[in-house]
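Only the coordinates and a few stated rules stand behind these numbers; no lab work does. Note that this is a predicted model, so its numbers are computed, not measured. Cβ atoms are built from the backbone, for glycine too; each structure is taken alone.
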Structure I
Amino acid sequence: MKSFSLILASLLFTCSVQAQAPSSNADKVKLRIKNVVVEEQPTPQFNVSNIKMKRWEPKNWIELDVEFDIKLPEEAGGRKGTFGGMQLNIYVALQHMSKENKREVVTGTLNLIEIPADQPCHALAYISPASLKSIFQKDTVTASTDIQGWGVEFVVDGKVIAAKSSVGKTAWWENKDAFAIMSGMLLNKTQTPFAYVYGDYDVPVQSK
C-alpha cells in the first residue's frame, strides 16, 4: 500500500510540474516605444579613389527611425544586460489606392538582435526610390505628402510586447482585408546604401 501511495504521489508531482507553463522570453523584457520618425533621405554619396566614377543623381528614400528602450530583470542582466533578439513589424500606409480602391500598405519585419538595456535604441528601415516610383509613378516622393500613417509592433516569441500607431491607439493594420498589403518593399539598413553610415546609431539586424 505504501509503495502504491509513493508511486501515486510521484505521478501527481510529475503531472503538476508538466502542467506549469514555461517562462517566456516575452515576460523577461519591458519595452517602451519613444518615437517614430518618417522622413525622406537622399541616397548617400561616397568618395572612392580607385574606381571610375559614374554620373548619377541621389534620389529620395523613405526612412523610418524607430526609437525605443528596454528594461531587463536582474537575473537577465539588469541595466548591463542585452536581450538576444526580437521582431519589429512595420506598417506604412501610403497616400495611394489600389485598383480595388483599397489603401496600399507597405509592410516588413526587422529581426533585431543584441539589444542593450537601459539606453536609447534605434531601428532603421527603408523604402527604395525604385519601389516608390513603381507605386506613385513619379520621381520625387516626400513623407509629408505621400505617407498617410504608420504602425509598429515589437514581438517576442510570437507575443506583441509593445505597439504604437500614428493614427490613434488602435492596431489598424490588423484589419488586413481593408488594405492592399505590399510586402517585400521594406528593407533593413544592411540592404541599402545606408549600410555604411550612422555607425552604432542603430541596433544590429539579423542578416537574411
Structure II
Amino acid sequence: MGDRFYKGKEKYPHLFEPIRIGNLRLKNRIIAAPTSPSMITTEGHFTPEMVAYLEEKAKGGAAVVTYGEAIVHSATGKSHNKQLQLDSFGVRQGLGTAARAIHNAGAYANIQLSHGGKYGGLASVGGDQDRCEKAWGVSDEETPAGSVKEMPKEMIYEIVESYGKAAKICQDCGFDMVQVHAAHGWLFSQFLSPVMN
C-alpha cells in the first residue's frame, strides 16, 4: 500500500481502527458498497464467478462486503436482468457458499434486500425471459415503458412478508446483516416519496 496508505491513515486515523456495532466487532470502518454484477444464473442464483468476486472483495480488506439488490419478491420485483432472487427454489446453496467465502477472507457478509416497485416487470427489462406480467407501484401511472397499476393492500402485505422471509433466508445461510435498499426509486423510496405516494 506504500506511502498513500500511511498518508490516509494520518488523515483519517479512525478509518482503520476497529469498531463495535451491536454484536459485531468490525476490524476497520470500511464497508464495501453494494454491487450486483450480472454473474447470476437464469434461475436467480449466484454463479461460482459471483462467489469468487465477493471473496476477492473481502480479501481487499473491507470489514463488510455487501451484495446489492437481492430481489425479495421475484413475481413483481425484478427490475432488470439477472438479479439474485431470494424467493427462488435452490437459492440457499449459493448464498451459503458466498457467506462462507466472505467470512474465510476476513469480512462480514451483508446483503441488500430490494424490490423494483413500479420498475419491476416493465417492458424495459431487456433480454430477460422471465419478466413480470405487470408493473405494480404505489399508484396507477402511465410511463413511456408501460402501465403501472396500484398495488392492492393484499399484495403490499405479501411483499412486506417477503422482506421478512428473505432476511431469514439470508441469516440462515450465514449472512451477518441485511440492508434494505430504499434508494434509486425502487419500491421503498416510492412509498417514502410524497411525489409518488
Exercise. Taking helix-only ellipticity at 222 nm (-39500 (n - 2.57) for each DSSP H run of 4 or more, over all residues; to 500) from the coordinates of each of I, II, which one would give -4000?
Worked result: I
Seminar exercise, completed: Comparing I, II on relative contact order in percent (Cα under 8 Å, 6 or more apart), the highest sits with I
Problem set entry | At a computed 42 (percent of Cα pairs over 28 Å apart), which of I, II | I
Problem set entry | Of the structures I, II, the one that 5.6 was derived from, the read-out being mean count of other Cβ atoms within 10 Å over residues 49-56 | I
Exercise. Which structure, out of I, II, was mean count of other Cβ atoms within 10 Å over residues 153-160 calculated from, if the result is 15.8?
Worked result: I
